[in-house]
Structure 1
Amino acid sequence: MDLLNTLVDKGLRRELPTRDEALAVLSTSDDELLDVVAAAGKVRRHWFGRRVKLNYLVNLKSGLCPEDCSYCSQRLGADTGILKYTWLKPDEASEAAAAGLAGGAKRVCLVASGRGPTDRDVDRVSDTIKAIKEQNEGVEVCACLGLLSDGQAERLRGAGADAYNHNLNTSESTYGDITKTHTYADRVDTVQKAHAAGLSACSGLISGMGETDEDLVDVVFALRELDADSVPVNFLIPFEGTPLAKEWNLTPQRCLRILAMVRFVCPDIEVRIAGGRELHLRTLQPLALHLANSIFLGDYLTSEGQAGKADLEMIADAGFEVESADQVTLPEHRRRGGCGSGSGSGADAREGSGCGSGCAPAEAPGSAAQAEPGDARTDLVAVRRRGAGTDVAPNA
């Protein structure tokens, strides 16, 4: 296909595709799907080889959120049956992080529900960052605490944070349909604050919320314009008890097209398969590794993910390798210190999929039958009952 040849050439030159080219990727047929994956895979391998970066989520504070994000199991008034607890102590969070690091993760993502942190909350998280870094040489730490006030990003960086995550989630034109308690501009402002403080910016999207192809292209182009270093691609988990519980719109093929489009638009950026990969990609997860160079290991914020051991086996079986702590994630021209630079230190200085004011969670493994779009598979959405905030060993 001339389109794919053009997109590969542009990806190798870091040239932005046109909107029409990005839209064309999303409208390709199933017969063309493997060609699309192969083309985007060339771009992925050019910039990231066959390395897969592992990230591990620690939910510092679960539920109890005053925001109304329609996709989120932690939203105001949601009756989703998730774990609810207030702040983990630094030693508890460090212990939770250790499980993911032992499983091969090189980045820990510290997430807390809520509109945004108070100054006291920033102090708490700063103590946690210091505890994790003191006990784990070379680890990257990303904070995800919601909307930031002036000066808070600088304080997190001073405590050793390498990155800050805050997802745009969807296009500016449709953001008001998803959330009423804050704005798209609020989210952009927080990403810009993180950048200005020298933190690596991590910001992504959620697909499957009923958005159009145009919405998806809009948000990915906006993420490139914001110069995010990593882009988590979440696939909506329609939790019972949320307004989007009936939105089952994704197929594995659709997910692969979305990831391919993101790779073509963001060729040299860390593209992370985030919440919902097990539920929506299902047996095609290994193909997605040809598009994305980063995944979350084990469980997510409020729901259970694929077993950590199965993640590692999948990576090896697909012919990829886990990125080690001493390997540099980002291409040299994108390195700013901190995230992905191999420094592992915010002082030298970007899943969650997390987004402090509500994050798309992922589900339990075990999908047996392939659902058609619109078919609800609520039996596959398992609330997390292990790891942080419980007495049960984590999945990592």
Structure 2
Amino acid sequence: MPSDQIRHIRLSSVVLPLERPVSDAKVLTGRQKPMTEIVFLFAEIATAGDQHGIGFSYSKRAGGPAQYAHAKEVAAGLIGEDPSDIGKVYDKLLWAGASVGRSGVATQAIAAIDIALWDLKAKRAGLPLAKLLGAHRDSVRAYNTSGGFLHAPIEEVKERASKSLADGIGGIKIKVGQPDTRIDLERVRAVREHLGDDVPLMVDANQQWDRPTALRFGRVLEQFDLVWIEEPLDAYDAEGHAQLAAALDTPIATGEMLSSVTEHVRLIDARAADIIQPDAPRIGGITPFLRLAVLADHNGLQLAPHFAMEIHLHLAAAYPREPWVEHFEWLNPLFNERLETLDGRMLVPDRPGLGFTTSEQCAAWTVDSCEFGTR
């Protein structure tokens, strides 16, 4: 196929309102306010050959406007580049913003562009992204998180867990990490009794325990045969997570809050997790995610990417070890297409690329946009 050139880029800031305020342990411990919206940075790329790709990054609470502002500063440098040269383009974007580093907002801003380029590349090949990357499977084990937040009464949590299972989702994750661990214990016991012993169950403390609490309560939780305990400690406490992983039979999962491959390498080197949970938009896109996946597999780690199932389904399908993917229906209004779940698994769509087009509702929630190049 002859080379092509990027001729047009559109960046959009989109604010998705949540149906109701959402609270996890960070809210109950007073560190954050309930989440009422998610801010997305969308990148749409078009080439001289009339090929198109879309990608997105996001921020929960603060940071969305900063991602959009940074992307606006660096995006013009892509005009005229060959969209297939993703590694070259990625380095160009990194160097354009080198003075503000290679993690956090700086790379989350270019993540939307990087993901759009991978979407475009798979579409040019006529393949779903998972197939372009080299899929190991056509479906991935799926678990639901959105029904298990702490603002929901336990009866609602149980009801939504039943609905998730009826909808073909295979596992259930609920939030813990409240100041009173006795309440957490009651909620976990109630959900386990409701689900029975055979349904995969995970818990997520959202970084709200100290080391002694995590160890003591982790031992109490052993009785529930959990798939994992997620983020029991501060996301950057690699040593503490390593001690916990060594002391408990229940696997430890963490990594979603980290914003670079380098930060994940520290976790891996410390043997701080049994299950690694990178988030492609947070660590800078698909390009760095693939680098991290090689390291994780080499070190024998399981994979359960965080959030953004529209992206992570493809990346999980291409991981050598059997992974999990997180089901959130929150993003559904942004897209015209839906992902399917069946018999506990999420099916990789047969549509080229990521397999999504943005909806009229996404356009209506756009609060700002800018364009570079020619249409």
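Only the coordinates and a few stated rules stand behind these numbers; no lab work does. Bear in mind the structure is a predicted one, so any value in this text is a computation, not a measurement. Cβ atoms are built from the backbone, for glycine too; each structure is taken alone.
Observations on the model:
- Of the structures 1, 2, the one that 24, 13, 9 was derived from, the read-out being semi-axes √(5λ) of the Cα gyration tensor in Å, for residues 224-279 alone: 1
- Answer label among 1, 2 for the case where distance in nm of label points 7 Å out along Cα→Cβ at positions 16 and 296, calculated from the coordinates, equals 2.9: 1
- Parent structure of the calculated result 177, given that volume of the Cα convex hull per residue in Å³, for residues 32-119 alone is the read-out and 1, 2 the choices: 1
- Test item: Cα extents along the principal axes in Å calculated as 55, 44, 40, pick one of 1, 2: 1
- A value of 0.95 for Rg/Rh (Cα atoms, Kirkwood Rh), for residues 80-287 alone, calculated from one of 1, 2, originates in structure 1.
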